[in-house]
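Some structures are shown below for you to check.
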Structure P
């Protein structure tokens, strides 16, 4: 079990293996919890970066890899092992999201960065900072609503897949 003071990032357990099997999840809200669980169930060693000290304590007590701190700080990303990670996921809408992406890519040029944002208008800034994929709350809700309406109207799975692809393509063009 890892212990560190609240004002100092800690170094998580080191696990041998390829970067493809190491991920960092920024934020441990409902999305981060689900993502961390699913990654773990699929053999991905995951380290969480979290700023809520109560959550950090609970994760440490459960034996999880967790670093207390702000992901927009170099030391926090290094403590989380970004230099050896294959993927960094911003599972929450981070205030300095572009800075997190820029720093992660600076520390590990091959890390895949997936980012979350609330608004479609913020996607381009995150992409320009180096995120390979950006998911917006607005876009994902639009997609979920579209799929639900199509199912209720009796659309085939193929029609729903086609519309999902079309909506993703349209949302990717929104600036």
Structure Q
């Protein structure tokens, strides 16, 4: 089944869809389990009822850690009580793409301050924060506007060698 981006899930109410993303939060309750799933387009709530029929899925959800990469398939339903777009996905299947450690090397959601060097060492995690992704979205928009101007005015874009302030590693 083809992947649906979270921002497009609201247009697919009643459909069976597949979402891929990172686990932001897991809430295990007595009768229901919730996963807040995040991709680069937003957040969505995934719901699994605790039952004998869902026993394997329920056990998998209990092992989920924050920032694990997962793929979920389920039916999109409208629910006015859900704060995330008033829709949720009723889980039918769950697959792990990659499980993260229970303790992350940096705090992604700002509860504690992480120094810059450590954030740069773990840049792939740091860029999962929407605020940090925004930098690249703005850069992309500016570059696109410049390219459109250049093309419409007959310019040619070139990529020159970059001048470095220090010698490269090989000394060349």
Comparing FRET efficiency 1/(1 + (r/R0)^6) of positions 97 and 161 (r between Cβ atoms, R0 = 30 Å, to 0.05) across P, Q, which structure shows the greatest value?
P
Going by percent of Cα pairs over 20 Å apart, which of structures P, Q comes out largest?
Q
Given structures P, Q, which gives the highest value for mean count of other Cβ atoms within 10 Å over residues 73-80?
P
Which one of P, Q has helix-only ellipticity at 222 nm (-39500 (n - 2.57) for each DSSP H run of 4 or more, over all residues; to 500), as calculated from the coordinates, equal to -7500?
Q
Mean count of other Cβ atoms within 10 Å over residues 89-96 was computed and gave 17.0; which structure, P, Q, did it come from?
Q
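No lab work stands behind these numbers, since they all come straight from the coordinates. Values in this document were obtained by computation on a predicted structure and should not be read as measured data. Cβ atoms are built from the backbone, for glycine too; each structure is taken alone.
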